[in-house]
Structure I
């Protein structure tokens, strides 16, 4: 996770499908997790408040997120993958969140738009984003050619495995926020003119 205090919560009037649980309303175990997230990020985004309806869901997400962050994929590439996957899954909450974090990590507005379309100026990053898009589009049933393209771009089996993890983690948050109707509390992003 990355601190998001530079991106204050925006006013959002969409009605959430799930109750948004504040730390003081949560069970002691969940309260501790929410307070730790708030301390680390500088605020408590709505996604975590919605996930707090299920301590198991919040714990599962936090565990996978922390494990993925300890891998070899850079934080920037993980955000770029998240932008590609969130665009393909049509999750406006995650697009707003990952655009904000991407900017914090140094991605330009043009690069963020390119990443949403599974494009990048760096050939290795472009190959990774093309693969993430293929994973979503093919529901995980990628071809030998999809894997070969990554190998030719210099990604080994370990990095390919981490790309699958990053794609799956983003898909989890996409599906969760789409189901929960999580109110967007990051600066909104514009819809792309040409959708994928």
Structure II
């Protein structure tokens, strides 16, 4: 987390404009209602609707990355971007997708962690290159070959999507949802 309070507060669910309510409808199920990210983006309801459409592709089976690989990439991207909100949300999703607690911790160490398989190391390296240089090197592209072209494309799109998400979360000051705890390694608020 970069900020200790929101720059743009989540919309009040009891005072929604009709276009905000419509944009939030796809993410309003659940006992707590829509998450803070969606309630914040609802200030721009047309953008939220477009965001949800693209995000649903990235998080769906249409994405050629296996769920575990996708979450590995999302978590590394969120970590690289210093997004405590993104890390917190996707840590649980990553565990459900097959990542272990030890792997979640190792994601913070990056591709140099010796426990990674060759393909996991290549995915993490691609995340680092994309969030640092906005380019996947030839060596890393070759190391990702077993994924195939569609999954390599989806990896770049996934990292791009979650870099954008992290920029929004960090800049808008989106705070954790009720009951969540910030990982101390992602606490980048001014002291």
Q: Name the one structure among I, II that FRET efficiency 1/(1 + (r/R0)^6) of positions 63 and 119 (r between Cβ atoms, R0 = 30 Å, to 0.05) of 0.45 was derived from.
A: I
Q | For 32, 21, 11 (Cα extents along the principal axes in Å, for residues 39-78 alone, calculated) the corresponding structure among I, II | A | II
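Compare volume of the Cα convex hull per residue in Å³ across structures I, II and report the one with the greatest value. If you can, show how the numbers build up before the last one.
Details: I: 115; II: 124.
Top value of volume of the Cα convex hull per residue in Å³ goes to structure II.
When relative contact order in percent (Cα under 8 Å, 6 or more apart) is computed for each of I, II, which one produces 33? Mind dumping the intermediate values first?
Numbers: I: 33; II: 36.
Clearly, the read-out refers to I.
Readers should treat all values here as calculations from the given coordinates under stated rules, not as data from a laboratory. Because the structure is a prediction, the values reported are computed rather than measured. Cβ atoms are built from the backbone, for glycine too; each structure is taken alone.
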